[in-house]
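No lab work stands behind these numbers, since they all come straight from the coordinates. Computed from a predicted model, the values in this text were never measured in an experiment.
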Structure 1
Amino acid sequence: MVSPRLRPDRDTEVRPSHVEIGRSVITMEADALRELSDALGDTFRQAVEMILGCKQRVIVSGIGKSGHVARKVAATLAATGTPALFVHAAEAAHGDAGMVSPGDVLIVFSNSGATVEVQPLCIYAKAIGCPVIGISRNPNSLLSRTADLGLLLPKVEEACTSSLAPTTSTAMMLALGDALAVAAMRARGLSGSDVRALHPGGEIGLHLRSVEDVMHAGDRLPLVGLASPMPDVLVTMTEKRLGIAGVVNEQGELVGIITDGDLRRRARNVVFGTAADVMTDMPRTILRTARVQEAFELMNTHRITVLFVVDERQPRVPLGAVQIYDIAVPPAPEPTLGAPR
């Protein structure tokens, strides 16, 4: 018997089919998102204003796949300036409803709007005066009738076979949750500093920090004088481990930079020359208050690896140096894929 792995004709038949199915799923969901975008109107505005008027937290709930979306939406709200908490709808009926209190706003996701598990939480929330926003595709559902405000999803087919598993509907829920979160964030006028405070870790947190927070300064700053002999310059570059040396005049002002490239281009001056003989004039600098993201973009644009940091009051006096390796978050390694079967 021939192994299926050794049937190239079978592979060529299956692979295009997989790609076509994948494209059809993405196309269906993209079409649904466009329809959802077109359907947004006054109820969406009211929902955003309800979130902005929330005195405490936005509670987000759901069950099943809608519950997974609800958990993500709660995290997105919290990350964009709206205090939020996910409450599992089924657990709410067994005591977790106590996480909801007067002054909160409850958002419930349910594609059918008839999900039994969400009803006790909705009833409790209304009993304590907590407004309810229901998100479903059925305007006549129990959730839509119970909620103070209903946001309707377009009635479109799910992307799976027989339109059973939540696919298109959850894509729309996720997008609608993002839309609510971002609209509320922009209405609050959150600044970069505000977002930074909410993302202290990871790539976002790093790139929103100021250059002053990550720069090399003090004894770690590689500075030499114009008349410094090149052997001394090489010692400084080696000890400070930034791959460069900043050249300053008698007033302490930055007038040049020496990089590994300068050493190669002016090799004849490296043994007997001075810093002034080898340096490149007027290196690029960045203000200490600039964001790390700005430094990263500047280095990429000019294909350099180090920037000297200055203060706007003394723009030629180096306070520190920032290296691209200090601020570039390495990408995740590409997964190693096995041979297609």
Structure 2
Amino acid sequence: WGENCVEFKRMRGYVTKPLSDEEARFPLAYNIIAHQDIDQIERLLRAIYHPQNQYCIHMDAKSLDYVIQAVRAITGCFENVFVATKLEHVVYTGFSRLQADINCMRDHLMFSSDWKYLINTAAMAFPLKTNAELVQILKIYNGSNDIEGMHRRVLSRRFRSEWIVVNDHLEKSGLNNTDPPHGIKIIRGSAYGVFSRPFVHYVIVNQKAVDLLEWSKKTYSPDEHYWFTLHHTLYNPHLHPPGGYDGDPDTKPWLAVYANWGGTKCYGFKRNSMCVFGVGDLPNLTRRRELFCNKFMFKFEPTALECMEAWIRQKTHCPQPV
């Protein structure tokens, strides 16, 4: 791929060297969870790509062969971008979605010891902050994670009953699930967050975290309770996660990702109750304080994503104070 890769990076406008000493000394890791639309996957990678960082792309194992092959061809052009070593057959709201993130986390820990924070994101998401802005913000975080938490709306039906996969979707088995291990109380939140490296290591090796992961296999949408339960120690003071939060999870600010679930007008269209952003949403998005936003569909209104790309590129090469 040698000459083709050089041309690909040049034509697509990839950043090929660290843009500052501060960024070079503070590498980040990313999980990108994807299943289709090669063009949009590549656009997200290009928007967040910097050579000092590390990127794991998890492709749904049931994705079309040519999609996986195309993504492998793209990652073959970069030493710091790779497809997850183990691909999951992802079932919507099933355990496999959480396992996809865990697989990438294992790979990140195995492949590099330098990165400071890991951000997990969907292929339909897009950054609201440049790499330089992220570094400045995460240095202020100083080892703390940025993980949502909701205890008042925990939706216990998701884990009191046992859920199993039937014909590629989740159904109740008719049995009750066991109680969470180690007396753990469940906290709910978004599937996406910002995780310190010590927290990622804790998730992979700590026995209580491993046991909670195993218990989660028969729950509904465990990617929306696993991180948060480990992180929020007001209700689980015996877990001791690195970068955890001991305050009230329901009042903690959360800046990892912005999604419009109906709080403001959606100028695109609703999909599974979430706004798919259109051009009319851009003025609001550029004023948001969050690090990422979710979600775009390039085939719906390509101008929306193209404008976001231009805006991030302008901020990257003509930085302003955060």
Query raised in the report: 1, 2: which one has helix-only ellipticity at 222 nm (-39500 (n - 2.57) for each DSSP H run of 4 or more, over all residues; to 500), as calculated, at -10000?
Result: 2
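Taking Kirkwood radius over Cα pairs in Å from the coordinates of each of 1, 2, which one would give 20.4?
Corresponding structure: 2.
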Report summary line: Highest-scoring structure on relative contact order in percent (Cα under 8 Å, 6 or more apart) (candidates 1, 2) is 2
Query raised in the report: Suppose you compute Cα extents along the principal axes in Å, for residues 58-241 alone for every structure in 1, 2: which one lands on 48, 42, 29?
Result: 2
